[in-house]
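Structures for review follow.
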Structure I
Amino acid sequence: MEDIWDQLLDQLAEYDIDLEEALNPGAGEHEIIDTETKLKIKFPLDFIEFYKIYNGQDEMSDNLIYGHELLSFNRIIAEWKIWKQLFDKGNFNKNGKIQKSSPDKGIKDDWWNPMWIPFTYDGSGNHYCLDLDPTDDGHIAQIIQVSHDEDKRLFVAKSFKEFIEKYINDLKTGKFVIDL
């Protein structure tokens, strides 16, 4: 994953972002295990290897991933807990029924699922998530986009590595531009 980070840092450097200030030191084994334990999940290897190099970004720095903050493990837990509390309180029920979403193929039609682990945040309740509970047509640890107020659940990539490689390519080709 070091080569992936090198490519990403090369692309982000073109935007005059102080990456040393923006990125947190890599996550240690204890932090990874603690996060997995709190969320009752197991992260995919590509995700762990990526986060061992840099544990997300400082939440006060410019958003680095498709206009979203790249969450640290502490922030992943915090954002997941917000969704989980809403879920537990029944906030995703409408007229006595569990609210459903309109997902792309391979994604369950849940409004929210505790096995959707947010790793980005746009500041308005929207996330890119690891989907650890796809349908039979999906891929375990696929990347999906979840909005707090829209019913669309979008398939983005088959894996975390594919997601990051796509983002790097979108920066290289100008398909996505960071506007600071």
Structure II
Amino acid sequence: MGAGEMHGEFESGRGEDARGRSSGESLASEVARVLSGKGVHAALSLLNRRTRFRFSGLYRVDPPLLRNIHLFDRENPDLNVSGAVSPLASTYCGIACSTAAPFITSDARSDARLESHPARDSIVSYCGVPIRSRGGIPWATLCHFDFRRRLARPEETALLETIVPVFAQWLAGQGLLG
């Protein structure tokens, strides 16, 4: 797939669908439908199909740890590869949550902000946004990442931010959102 091509009817956070809604709103509606009908794995798969990133995940911040709630792996789509626990400070999700803002890098190896970051040589590309608790505190992240360089565009973080309320509602319904 070329840089300008897309999967499905959605473009990365721009344009409108056939009903005149922004693609972010359309995608949020579709994610909500898939999440309630087919579950989190299918919803992450839907988000992942729009990108070139290998992984799309939902992570819970539990200082000093980061807990993988669910991870979709494009190369192993039928496997449940969730459940890993990592030190929060060694993850890019930790940056998104500590700053309470989206974090994005196309190539961590050449990103001066990540010069001494522990994940720099393993997770090369990342695009993630915080999911806030009912009290407004960053509680989880929704992200894409890859071991290879991928174009991580600001439009993608904007689109993920449009999707965050859908995942927050799902997490609350599962009794997981703090």
If you work out mean count of other Cβ atoms within 10 Å over residues 43-50 for I, II, which one comes out largest? II
Could you figure out which one of I, II the value 23, 20, 15 for semi-axes √(5λ) of the Cα gyration tensor in Å was computed from? II
Mean count of other Cβ atoms within 10 Å over residues 91-98 derived as 24.2 - corresponding label from I, II: II
Here distance in nm of label points 7 Å out along Cα→Cβ at positions 51 and 131 was calculated and came to 2.0; which of the structures I, II was it taken from? I
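None of the figures in this text is laboratory data; all of them are computed from the coordinates on show. Nothing here was measured: the structure is a model prediction, and the numbers come from that model. Cβ atoms are built from the backbone, for glycine too; each structure is taken alone.
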